[in-house]
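Each in structure tokens, the structures are laid out below.
Values quoted throughout were computed directly from the atomic coordinates according to the rules given, and no laboratory measurement underlies them. Bear in mind the structure is a predicted one, so any value in this text is a computation, not a measurement. Cβ atoms are built from the backbone, for glycine too; each structure is taken alone.
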Structure I
Amino acid sequence: MYKACRLRSFINQKSPSFSGIIGGNKKLEAEQLKAFKSMIEAKEAEKDIIEQQLLQKKEALNILEAKKTTLDSNVKLIAEEKNLKRQLVEKGHLSKFKYIQIQKQYNDTNGLLKETESAIVQAKNSIDEYQDRLESLSARHVDEA
């Protein structure tokens, strides 16, 4: 009876009241109350951990988005420089070697941009996963009770 009362209280998110139990056993009541508090603390600790991890994922996403903004700008600048150097090569005012260097720089920077865009998608998926974990935490604890 005490355990059932404790579990009902956990499901209803209220402190258990053992006053309705005839011939109450204070020792059992104390044990069940301690178990109830332990369950609540475990649930809150898990919630805190998930919230902290979610915050870290969001911070990582912000860093990736800032990196993407910088890389977008760099790709545009390098593309403009590459086009200018291509025109100079075509007119014979610049060696092809210099043009190949800027082409390589463009490819490298564009590759970093694509990697960052992919990492952003992964970070957003990870955030969604942690938000789902947080939302399902209460339901899971109720199921376990």
Structure II
Amino acid sequence: MKKSTIKDYFERKKKSTISLLLLGILVYVVFLLVIRVDIYEVFSIVQQADSRALILAIVFDTFFIIFYALAWFSLVRIVSNNIKIKDALLAVILGWFGDMVVPAAFMTGEVIRLYYVNKKCNIDYGRLVPTVIIHRLLSAV
């Protein structure tokens, strides 16, 4: 690959990532408006909160998401070597977003996680479903 082609690839990748992030934020804001959340009140409460507590909560939540994804990644690696940590992390984040948008006893997220990894990593559902079940059981302990 030529140097300019590699640069173009990363520029396209960066633009698509930013576009998807903005789309996700827009969908979330529309969702909040549909369920009639007073966004101004939310911002007011966040502004009144202790900034150290907010930062600490964000740090802990981020680490939880990463370790949650790593645990599932480890289970999937038992049945297939086709998955990357990045894909497991993205699948978990997509699943959690799906759970927030479609409240169906947290099953929406599992289905999204399975679908994403099946399409992205070409791993059979027959191998993936047991990893999700085991992961859910271990998470409940």
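Taking FRET efficiency 1/(1 + (r/R0)^6) of positions 57 and 89 (r between Cβ atoms, R0 = 25 Å, to 0.05) as the criterion, the top-ranked structure out of I, II is II, with the highest value. Can you spot which of I, II the value 48, 19, 6 was calculated from, given it is Cα extents along the principal axes in Å, for residues 41-80 alone? Answer by label: II. The greatest value of volume of the Cα convex hull per residue in Å³ among structures I, II is that of II. Please state which of the structures I, II yields -29000 when helix-only ellipticity at 222 nm (-39500 (n - 2.57) for each DSSP H run of 4 or more, over all residues; to 500) is computed from it. Structure of origin is II.
Given that relative contact order in percent (Cα under 8 Å, 6 or more apart), derived from a single structure, equals 31, which label among I, II identifies that structure? This figure was derived from I.
When distance in nm of label points 7 Å out along Cα→Cβ at positions 49 and 73 is calculated, the result is 2.7; to which of the structures I, II does this value belong? Of the structures listed, the value fits II. Quick one: Cα extents along the principal axes in Å, for residues 65-128 alone came out at 32, 23, 16 when computed from one of I, II, so which one is it? The correct label is II.
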